[in-house]
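Visitor: Structures are listed in the sections that come next.
What follows draws every value from the coordinates through simple rules; no lab data is involved. Predicted model, so just to flag it, every value in this text is computed and none were measured. Cβ atoms are built from the backbone, for glycine too; each structure is taken alone.
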Structure 1
Amino acid sequence: MIDPYISLVSLMVVVAGFIITMLVLAHALGPKNKTVTKQLPFECGSVSVGSVRDQRFNVKFYLVAMLFILFDIEIIFMYPWALVLEELGRPALWAMLSFIGVLVVGLVYVWRKGVLDWNE
């Protein structure tokens with residue numbers, strides 16, 4: 001009963017041991033000289049201005065990011081379907097067309113609400 005899980009448990013033990021070993025080695029062998037310059041946040045080579053907590057991002061930035069992730073994941077679901085479309089037949093075609101229809105309705109809704117308009 002337990003035999004199939006021995007390899008999985010042993011792999012988890014090896015991975016956990018590797019992670020702990022790397023963390024301990026990084027802490028023990030890593031540089032310890034902390035300077036003010038090294039503690040500053042790095043922003044693409046430019047000097048940081050102001051506090052990070054004072055900066056506010058527009059909500060549309062997060063909405064567009066979530067929409068990108070949503071539609072990106074939906075496209076990923078379409079690749080395996082496209083590969084086996086001939087084997088699945090017409091019912092799968094109609095199911096995917098209805099799925100794409102729901103996505104299009106969602107995109108039109110977001111577009112009409114002005115989420116994708118950055119001129120405001």
Structure 2
Amino acid sequence: MQDQLDHRLRVVLLLDFYGALLTEKQRQYLEYHFQNDLSLAEIAEEFGVTRQAVHDVLKRAEGVLEAYESRLGLVARNQAERQVVKEAVVQLDEYLSGADKRPETLFVVRNSLRGLLDEEALPDGF
């Protein structure tokens with residue numbers, strides 16, 4: 001069950017990042033199946049095709065999305081950046097609550113967040 005949820009979440013993330021690069025039919029089938037939770041039979045009925053045709057389009061579209069991700073890595077980068085931000089928030093919360101009284105904690109947090117930004121876009125002294 002967890003594997004199905006993980007797969008669904010992955011496809012939805014890939015669709016968010018790369019959906020515009022798919023054909024209209026591929027994007028629609030993926031949205032209907034993974035976002036609207038329609039069965040293959042329901043999608044087939046909606047588009048006047050067979051369940052097998054829907055299955056084939058879904059598999060091909062998932063392959064295309066995975067190919068884009070393997071080349072561009074936008075989903076992986078986004079997840080890594082979100083993790084850095086989450087960790088920074090935890091560190092700031094600990095600092096602000098008084099659990100961590102080390103002033104260097106603020107520099108650690110700043111540096112971890114700064115790593116997410118384009119260094120050239122920062123003003124001097126930031």
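Visitor: When FRET efficiency 1/(1 + (r/R0)^6) of positions 60 and 100 (r between Cβ atoms, R0 = 25 Å, to 0.05) is calculated for each of the structures 1, 2, which structure yields the highest value?
Guide: 1
Visitor: Taking semi-axes √(5λ) of the Cα gyration tensor in Å from the coordinates of each of 1, 2, which one would give 43, 17, 10?
Guide: The value was obtained from structure 2.
Visitor: Compare distance in nm of label points 7 Å out along Cα→Cβ at positions 84 and 108 across structures 1, 2 and report the one with the greatest value.
Guide: Values: 1: 3.2; 2: 1.7.
Largest value of distance in nm of label points 7 Å out along Cα→Cβ at positions 84 and 108: 1.
Visitor: I would also like to ask the following. Looking at Rg/Rh (Cα atoms, Kirkwood Rh), for residues 44-91 alone, point out which structure of 1, 2 has the largest value.
Guide: Result for Rg/Rh (Cα atoms, Kirkwood Rh), for residues 44-91 alone over 1, 2: largest is 1.
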